[in-house]
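These notes open a run of structures that come right after.
Quick note: the coordinates plus some simple rules give every number you see, no bench work behind them. As the structure is a prediction and not an experimental result, all values here were calculated from the model. Cβ atoms are built from the backbone, for glycine too; each structure is taken alone.
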Structure 1
Amino acid sequence: MNDEAYHDKVEAFAAGLMVQAVWPILLVVAAVMAAPVIGLVTGPQTTALSAAAWLVAAASAMITLALSALLLFDALLFRLMASHASEAAGGAVVDDVLARMRLKPTPAGGRSLDHRMAGTRRLLTRQRMALAVFVAASLFAAFV
């Protein structure tokens, strides 16, 4: 991959990742703000089942927010990678930052861009699953 294609690929991935990290945050915040209104409209729900559903919704909301924060961090790391001329230089800088922050030891051979992107996509999948659990549990708790 030439340097220009590398730069464009990483920039596009980072920009898309920022969007994919922010909209679930906004959705969770909007749902949390709407919960009291829904509670007033539907009447107080005091069943054990609805209480358990609200607890599941709260836990999955926290997980969604945490995963979104990790995705924002990854997006910033990809932007840092894109600011360097080559994949090797950008990867080395990101590995150095992660090692200095004591988040991940420096790999011996370095990791490819595709390997890094695959790891971030797995994180994105986990975020989507947590968001789906949040939505399902919130709807269940609000209307059952």
Structure 2
Amino acid sequence: MKFIKGLITLGGVILISKGFSLLAAVHGKEIPESYFSGGYPSILALLDSEFFMGIIFVITLALVVYVLYLFWQLHEVAVHKAEAMSSAHTQIVFALSLCGLFIDKTWWVLAIIIAFARWDLVSNRISKIINDGIKGNQS
């Protein structure tokens, strides 16, 4: 099954590369052979190939899309953590995450804090502080 997926992916990349190569032409200056010490380098023919430049374009485009996807996953880490913990704060974390994306990054940091905080421990500690304050205990 993985072999078939790989074959389909490779075929897709080749077809897209061929499509881009039909839409483009490599334009450049003719460099005299005297500029090179041993004649024309063999890589020059590859770099003048429209098909090769189509493959390079598809790979570059795929890398840019993948990096943007990774940035989105990093941005949504607070929402995923809140959903995994079945937190009651999932909606507020999502809203703060979007505010962090469009308004200011401080909201995203607040969403991270809310998503990763152990609210049971925080509430117990605050209750203990209030209780000690009422009783007059110093700890």
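Here log10 I(q)/I(0) by the Debye sum over Cα atoms at q = 0.11, 0.13, 0.20 Å⁻¹ was calculated and came to -0.53, -0.65, -1.10; which of the structures 1, 2 was it taken from? Numbers along the way, then the final one.
Values: 1: -0.53, -0.65, -1.10; 2: -0.73, -0.83, -1.09.
Label of the originating structure: 1.
Match the computed value -24000 of helix-only ellipticity at 222 nm (-39500 (n - 2.57) for each DSSP H run of 4 or more, over all residues; to 500) to one of the structures 1, 2, and report its label.
2
Looking at structures 1, 2, which one was distance in nm of label points 7 Å out along Cα→Cβ at positions 75 and 107 calculated from, given that it came out as 1.2?
Only structure 2 yields this read-out.
Compute distance in nm of label points 7 Å out along Cα→Cβ at positions 59 and 131 for each of 1, 2 and report the one that scores greatest.
2
In terms of relative contact order in percent (Cα under 8 Å, 6 or more apart), which of structures 1, 2 is highest?
Structure 1 comes out on top.
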